[in-house]
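No value in this document is a laboratory result; all are computed from the given coordinates. Please read these numbers as outputs of a predicted model, since none were measured by experiment. Cβ atoms are built from the backbone, for glycine too; each structure is taken alone.
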Structure P
Amino acid sequence: MYSFKKLYYYPLFTLFLFSTLFLESCYKFSGSQTVPAYLKIDSVFIETNYSQQGSNSSKITDVWIYLNKDLVGVFELPALFPVLADGINDLEIRPGIWLNGISSTRVPYPFYKPVVYSQFNFVPDSVHNLGMLTTGYYDNLEFAWLEDFEQSGRTLIETGVSDTAIKQTQPENNPEAFLTANSKHSGLISLTEEKPIYSGISLNSFSLPKQQNDPVLLELNFKTDNLFNVGLLMNVNGSIKKIPLLIMKHTEQWNKIYINLGPNIGLNSNAFDYKVYFESGLEPDNDLAQIYLDNIKLIYRKE
């Protein structure tokens, strides 16, 4: 079902600070033209260089539409929406996500390239069916951490607090795993009454951009029947500072989330380096819990 909803945003003074207002009716036109052209977009997919950029998993929920560099609106996918244009114009389509998994913080994902048509011919009172669009990551990105659990060795290790470990799903192509052409395994954390605590951190420490407006994103696929936390460990003057970020809720199906690390890094710019942590404790109503992780990516833009 296609959506005619248009989501307006405040000016882009900071990429991660604006929220959306849902407007149920179509927007009103200004000027002499009263009959719009229409764009129909089903979905937007990502292509990646797997060895350098990891999985092509994504969760693109919206498209940000620009006409001759001006924002027309933000529309939920799949979408069918009006554009007040006639003849040849520049059209730019930016893939949008829910930052931190929250629908009220929709943003164009800063690491996905826009789909650009330099000479798009708009015909009023006609539907231009763009169907399924494809884009990819920008070239000037640093993938500081990639963990897909396809290898026997792991870059997510347990701390001394943990009484259980993350393991690679078995056998190959286990139906519970995140399965694609490049993915035959996932990471599995099993919590039991005998071993109810998991605490894991990235094997490596990362030196990350420290300006609050510099985007630093953690991408993650997960499936879980137990709450778990994601956060940052910061090395500040030889002491470790722990910053909780998000609590992941139950989901029976594989989900994708984009976690914004930039503001917390910017507020702690005196840290020497940073690690990512995951932790969970068995919920009181559970005798057994399983947390699946896959396609962990820590990404920022190179200077």
Structure Q
Amino acid sequence: MKNSIKVVSIVGPTASGKTKLSVELAKHFNGEIVSADSMQIYTGMQIATAKPTKEEMDGIPHYMMDFLPPDKTYSVASYVKDASKCIADIHSRGKLPFIVGGTGLYVDSLLNNVSFSDDKRDEEYCSELRKIAEEQGIDRLLEMLAKFDPDSAERLHGGRNIKRIIRAIEFYKTTGKTITEQIQESHNIPSPYSPIKIGLNCRDRQVLYDRINKRVDIMLEEGLLEEAERVINSDLSYTSIKAIGYKELIPYFKENKNLNDCVEKLKMETRRYAKRQITWFKRDTEINWIYIDEYNSFEEIYSYAKAVIERG
């Protein structure tokens, strides 16, 4: 059965130009944009999350952005449910949905129609697990996970993503089902989407890193320090406090550390995050990659991306 809803996904690392390209393509193809960024969902976190301004949106409606207070947690399951409603609405009005962002887990879960049988959370238990990680290390959590879900323990060992490891343990406690079983079951339901996938990257990694460094400098000019101070001094959820752009500046505000050192740390962490994003998206063989440093202008990049969608 042919999937019924045509969607375009535009992914890639931070600072690769997803916002500008997606807006121009949406204007041409009568589209609207659904954000796939786990930090842009939060209100008041504008500069650090590189949330597009009204000028950058250029009249194109954007969804799944700027709707949740920073003290609230938000799950992948909630994202899939809410973003799916946005896509259905856009499609029902005869417009083309664009899925745009750099949070790979959001994009993959949405496009593959991953179903989540239970979205219960046990925050108290999560806190206990985080304490175990702090006192005994991530390997202790992996040992706990391996006792009932060795497949997940092996899969998560390399990335050492503490949030995902804790979620796998907590999921089993709250549902009696392992994450591995959940993943297997989730793929039994066909996806309703026919995605055309475009990825932005740089062939020369240093070009991307230079773009990241420049973006951080621009963020500082636009008021990142003032935003960071306000956000850091407010109530943050466990999810939002991990936003790159705030935690790296905490030593400046709390410990009187040198600002330049904190900014260099911020640039380094952003570059590391971009590298993780690239690793994630490179696993998807359906992505049509555009290496922006191989083109002479944005117009050339836009023309190529437009042709990919027209062929799709």
Structure R
Amino acid sequence: MDRRNKALTGISVSSSFGLEIGPLASPFVRRTDGRILYADHATTDELRRKYIGHGWDTNSIVEVDIVLSDQPLRDHLKDIRVDYIVASHVIEHVPDLVSWLIELGEVLRPGGVVSLVIPDKRYCFDVKRPVSTTGELVEAFLTKRRTPMVRQVFDFWACYCQVDCADMWNRSINVEDLPLSGTLLNALEHAEAVSKSTAYADVHCWVFTPTSFMNCMADLTELSMLSFKPKHAVDTAINELEFFVMLEPMCSEDDPSIVANSFRCLAQEFRLHRATSSRAESQLVRLAKPLYRTLKRFVPTLATSIRRILKR
């Protein structure tokens, strides 16, 4: 499946009413596809100015319908409820992930879903950062964070490094050998600026792999902090850097412990999938090496023999 199909699995876009958060110039759902609202942290003009010089046509940024603020999403939508919400590469930027998901659930119609596209830290510039923990998510929720934590800003800039996704998949580069793009001093300067300001700093607050995300969701469900259950999930595909998770609100019949276990089962499934893929790759390499040595030894000789035959 392509990205759009992975993100919109089971959603009848043409007959549904949706909300896409942070679509910029590449929305999953166009206005010609069905009824859709676009939401972002700034107006269309502000976004077009912000992304000047990023290497793409900022005029193609879609017209924003809802400018998000400190108000809950339900206050922006008032009585409007939607059938689905799509957010691609958004959740990692949200200072209080738990409250954000709760807000999304509040504006869904019965049977609605939240579709998330999440970067996999193993294949992007977060590769050197440790995964986020349930404790960090709980802290952000209990303190009602509206801006990233100082340590998140520091880690983002201290560990940022340029990554070639394909190289990370074929393991041609060791993570430890990747050079950092910034300096500790620069990271400290960013952290100090954030500590003295109430303005939002645009960094990755959260760092996940498919397995770590599912385990965090399981923990939050056990703690009764979230009321979502998994509807659909797609592991990070080879040579890609993102995974897909579709959530639906729990109903009164759902047992939180069973829902939490379903998240943990997905985490285990992703872990086993990755381990199986790694073993298959290793076996392929072991088989390919002697074949390569043989070809390297005999192909030049074979080519010479063919040339001699052709000259006869």
Checklist outcome for this item: Value 27, 54, 14, 5, 0 of P(r) over Cα pairs in 20 Å bins from 0, in percent was derived from the coordinates of, among P, Q, R, structure R
Next on the checklist: When distance in nm of label points 7 Å out along Cα→Cβ at positions 174 and 206 is compared over structures P, Q, R, which one is greatest?
Outcome noted: Q
Checklist entry - If helix-only ellipticity at 222 nm (-39500 (n - 2.57) for each DSSP H run of 4 or more, over all residues; to 500) comes out at -13500 when worked out from the coordinates, which of P, Q, R was used? => result R
